[in-house]
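FYI, it's all coordinate maths here, none of it is from the lab. As the structure is a computational prediction, the values presented were derived from the model and not from experiment. Cβ atoms are built from the backbone, for glycine too; each structure is taken alone.
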Structure 1
Amino acid sequence: MINHLQDKITLNNGLQMPGMGLGVFQVPNDVTAEMVKNAIEVGYRSIDTAAIYGNEAGVGEGIRQALASTGLKREDLFITSKVWNDGLSYEETIAAYEDSLEKLGLDYLDLYLIHWPGKNKFAEAWRALEDLYEQGKIKAIGVCNFQVSHLQDLLKIARIKPVINQVELHPRLQQTEVRSFCEEHNIQVEAWAPLMQGGLLDNETISKIAEKYGKSNPQVILRWDIQNGIVTIPKSVRKERMIQNADIFDFTLTDEEMAIINAMNLDQRVGPNPDEFDFVM
């Protein structure tokens with residue numbers, strides 16, 4: 001069943017990406033290479049990193065090791081990175097992209113994202129992403145942590161629509177307004193912190209559903225993502241946990257169980273609020 005890790009969704013520019021991938025947020029650079037190598041060997045094809053994570057070099061090394069051990073080709077993988085808040089001018093964004101490519105040791109990225117909207121600082125950065133895309137240096141471009149207001153402002157100036165809006169999304173923060181807007185405009189929603197950074201591991205509501213299927217709480221939550229059409233990128237350093245996270249394609253949550261989880265929303269964040277967050281480092 002783990003081969004379903006490679007099941008793909010089609011983005012609004014026709015590019016396909018895996019519906020489930022691996023996130024590497026807060027993973028030290030010296031640990032990342034083995035983590036990424038293990039993930040690709042297990043069957044993951046989508047890896048999500050960012051400049052601010054400080055581990056792009058480790059991701060690149062893990063990719064090289066995995067390609068050597070599996071016989072896969074670069075084009076079999078879907079690699080995402082992001083431009084950070086401290087460099088959102090046109091020139092800075094171009095330079096940040098080139099720096100990420102160099103650290104990753106890649107010739108192109110499949111997806112490049114603006115990491116945070118800041119105080120509406122994204123216009124020049126988006127123009128840079130559009131130019132990089134049109135030059136064939138990126139397969140797709142998108143955004144992270146954009147609220148509806150940010151998306152509305154972006155769509156007023158964009159000549160190319162974002163393919164992705166990657167946001168904090170889990171049963172306690174279901175982003176219904178953002179999801180509705182993105183669905184209306186054919187922008188794919190992707191969840192970061194899908195497991196609420198461990199905050200739902202012991203949740204009794206999830207546990208009751210998990211017990212029925214002989215699954216773990218994370219497996220039920222990730223299955224909820226998949227059935228909602230949400231791309232999800234759980235993080236795990238341990239190979240056995242990567243395998244467990246991916247073992248979610250042999251059961252289906254009922255409509256009633258989906259409704260039970262849908263009723264858990266509290267608009268509760270574990271990360272910053274995009275309307276307030278303008279942190280630069």
Structure 2
Amino acid sequence: MHVIVTGGSSGIGLAVAKAYAARGERVSLIARDAARLEAAVRDVKAVSKGGSAFAVSADVSRHEDLATAVKACETANGFCDVLVSSAGIVEPAAFDALPAAVFDQQVTTNLLGTANAARSVYHSMKARGQGTIMVVSSGAALIGLHGYAAYCASKSALNGFAEALQAEAVGTGVRISICFPPDTLTPQYQREMTMRPWQAEVLMGKVKPWSAEAIAERIVAGIDRGRSKIHFTSSLMALAYLGPFIKPLLSLWYRHRLKRGAKETHAMSSTVHLKTGISSGIDTPKL
């Protein structure tokens with residue numbers, strides 16, 4: 001079996017690639033950074049049990065470049081049996097403070113990058129009457145978060161994309177799946193945490209992030225079982241299926257906590273000002 005993983009140089013994508021390699025499957029990695037790809041291929045080969053590892057650099061937001069990369073992967077490892085579209089970026093900031101180019105980049109990479117990846121393998125899968133496309137979305141697709149307008153928009157759009165493609169794929173033998181991972185301990189997550197607004201932390205809480213390996217294990221198991229959607233926690237499943245009932249109450253609670261947080265921020269800032277004579281901004285109050 002040949003598995004192609006976009007965003008395969010690190011994080012969830014790399015963990016998925018290693019999980020398949022450990023089962024002896026042929027794995028192809030696609031990502032932008034050539035140097036990180038080389039390191040990723042070494043990691044995949046280190047755990048491989050009789051399979052092969054191939055990598056090619058491409059920007060998923062560029063359809064022609066990605067299509068060329070997929071062809072190179074299929075030349076090396078045969079037709080794609082499973083595509084895991086994991087490439088994505090997040091740059092949290094309040095909407096009016098986020099540069100338009102950064103907003104556009106998140107939407108282009110997360111949404112159009114996934115569409116480009118699916119387009120590159122879908123026709124061939126239909127012609128052969130088999131194949132699986134796994135879309136890696138996010139728990140952030142299920143609820144709006146302060147500072148995540150671009151990310152939430154792009155990740156929630158993937159749900160609509162996957163459902164529409166599922167409808168089109170009926171009777172073709174091609175399975176379309178989507179998963180909604182929670183916070184996952186990856187290099188991108190570590191960078192994101194330095195920019196995450198405290199208002200988002202209020203709603204998201206301080207839950208310990210999952211390991212990329214644990215997420216990958218669930219994704220691979222979901223693909224094996226032919227699941228159309230994967231929710232990793234009970235709270236995410238509740239948001240997915242009971243959101244219209246839960247969100248109004250959650251919104252009321254959230255507004256209350258924001259008011260409390262604003263008061264604490266003001267009080268802390270005032271205390272610092274009185275002690276030092278210099279006004280200090282507090283980014284993350286302890287709630």
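Given a computed value of 17.9, 54 for Rg and Dmax of the Cα atoms in Å, which structure among 1, 2 does it belong to?
Value 17.9, 54 for Rg and Dmax of the Cα atoms in Å corresponds to 1 out of 1, 2.
Using mean count of other Cβ atoms within 10 Å over residues 59-66, single out the structure from 1, 2 with the greatest value. Walk me through the numbers on the way to the answer.
Working: 1: 22.2; 2: 18.1.
Across 1, 2, mean count of other Cβ atoms within 10 Å over residues 59-66 peaks for 1.
If relative contact order in percent (Cα under 8 Å, 6 or more apart) comes out at 19 when worked out from the coordinates, which of 1, 2 was used?
Going through each structure in turn, the value belongs to 1.
To test your reading of the models, identify which of 1, 2 gives 19.0 for mean count of other Cβ atoms within 10 Å over residues 83-90 when calculated. Numbers along the way, then the final one.
Working: 1: 19.0; 2: 26.1.
Structure 1 accounts for this read-out.
Hey, helix-only ellipticity at 222 nm (-39500 (n - 2.57) for each DSSP H run of 4 or more, over all residues; to 500) derived from one of 1, 2 reads -18000; which structure?
Of the options listed, only 2 reproduces it.
In terms of distance in nm of label points 7 Å out along Cα→Cβ at positions 75 and 139, which of structures 1, 2 is highest?
Once distance in nm of label points 7 Å out along Cα→Cβ at positions 75 and 139 is worked out for each structure, 2 has the highest.
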